[in-house]
Structure I
Amino acid sequence: MNLTLPLAASLEELQAHRRVDYVAARVRLHPDADSCVREFKGAFLIYDGAESPINRVMCLGLKETLLEEDLPGIEEFYNSHGLKAMLDVCPLVEENMVYMLGKRGYTVYQFDSVLVHEVSSSHLEMKESQGIVIWPVNKNNYLTWLDVVSHGFSCTDSDLAAMQTICEPNYHCRNSLAYLAYLDGKPAGGGVLYVRGNMAELGGDATLPDFRRHGVQTALIRHRMKIARKMGVRQMVFVSAPGNSSERNARRAGFEMAYSRTLLLQP
């Protein structure tokens, strides 16, 4: 894959729009929520509550140059909510921007692997996973899906309610399709497919602990890839922590590394 700045910008914008639609779903479900999105110089300042994992600035410096005088306004947006600003930085941005952020005291908080699958006319047919059946989520199995993915992400029962709050908008999000996997007839895992134009992001993957290492996530990835191709998608994105099992499963299904993204934290 030939990675260029326009391609990276398109990939980042896809991911940003998924989170923008996620926030919109949150507000529809809970009109009293203070979740909001602010657009600034081609970037998206995303806030979804104090504990949300999607709080961050996306697409920064990809469409317009970030200036030092822009930073106080960005930081104040998050500081006013009691948070420090967190900035997703694509490696194809101008070097001066990275230098400027380092000089201001920003530090590395997290790395993400951004993987891409480009659909070709000669793609290999996806293998079926024995014993695993995948169904689209609807109003009849929504609560089962929510319970499965929330338990799949949660470390303890005390975290479950908070995790359900995080997972809930993924089903209600515009342009999103949720899927529930069964292993030998039992609910085992779930995931989401977000489609925008001819691009898609696969996300929200979670598998119950008792069903891990049985190919559930790989089956979910392959199933969503198959659906996306039927919808005319040409490029698919999958984001994970570097080197974890999710990245390995995505690679196994045909994704390849596009770039490593850095999440920077305000001092």
Structure II
Amino acid sequence: MPRLPAPPDYPGCPATVIEAQVQGRSLRPPRWGLWDVLIGLGGAMVLGLVAALVLWTLDVPVGVAILLGTTVPWLALAGWPILITRLRGNGARIDLGLQLTWRDTGWGLAAGIGALIISGLAALGMQALIPDLTSAAAEAAEELEAESGRAAIVAFALLVMVGAPVVEEIFFRGLFFSALRKRGVNAFFTIVITAVVFAGFHLEPARFLVLLPTGLVLGWVRWRTGSTGAAMLAHGVVNAPGAIALLVGMPDVSP
């Protein structure tokens, strides 16, 4: 017997769904789910590999290679959730909780500061074990600092502070979080699962235990507010010190 789609207001749905219903909007049962999470992850990895191969073959400047190599996978990571919720749901804003109220802003800022402190302590602990601990973003920033102009550095800093939080949260605390909740996974395991996959997705084993607590806090604020916008803001707060350090000429500070 085929599985019936969950109602729009499934337990744990974003606050935007409830608000739309209160406003009298007729919502479609969302027909996207965990298969779309796999498509998004797989698509991002494939696009990343293809972009790397093409950029290496064309021997493009370092700045162009880093910026394109960073953003091309986002076509799947953010593009697929936006497309599939439009085609098989009520659009990304409603289905994925893409809003930011004043209340969400307060929670997002508080969660971001908390995540920054916790991840900073985790990084200090890891550096005691791995003295030369760094991040992929910091290494890319050092290459830009050495071989590219100011425009490329500013663009990369904006990608770190704004682009990555928006794109990654659309996917992890938007599509993935909602797909798990829609499937009936409780809030605790949803927060943990999305955090583990988020940390692993960065493909930086040495920093896994630094990224994991950040993912847990981001999942918690998404659950607490029902807003992916709050998670985006918190993520931006976490990434801001690294982006600012890049702008002032300290690329070795990890975002």
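Please state which of the structures I, II yields 30 when relative contact order in percent (Cα under 8 Å, 6 or more apart) is computed from it.
II
Assign the value 2.4, calculated as distance in nm of label points 7 Å out along Cα→Cβ at positions 82 and 234, to the correct structure from I, II.
The read-out comes from structure II.
If distance in nm of label points 7 Å out along Cα→Cβ at positions 34 and 98 computes to 3.5, which of I, II did it come from?
I
Please state which of the structures I, II yields -11000 when helix-only ellipticity at 222 nm (-39500 (n - 2.57) for each DSSP H run of 4 or more, over all residues; to 500) is computed from it.
Going through each structure in turn, the value belongs to I.
Using FRET efficiency 1/(1 + (r/R0)^6) of positions 18 and 50 (r between Cβ atoms, R0 = 25 Å, to 0.05) for the comparison, can you identify which of I, II gives the largest number?
I
Can you rank I, II by Cα Rg over 2.2 N^0.38 Å, for residues 42-201 alone and just name the one with the largest value?
I
Given 0.65 as the derived value for FRET efficiency 1/(1 + (r/R0)^6) of positions 114 and 186 (r between Cβ atoms, R0 = 25 Å, to 0.05), which of the supplied structures I, II does it correspond to?
It was calculated from structure II.
The numbers here are math on the coordinates, done by the rules we state, and not lab data. Remember, predicted model here, so these are calculated numbers, not experimental data. Cβ atoms are built from the backbone, for glycine too; each structure is taken alone.
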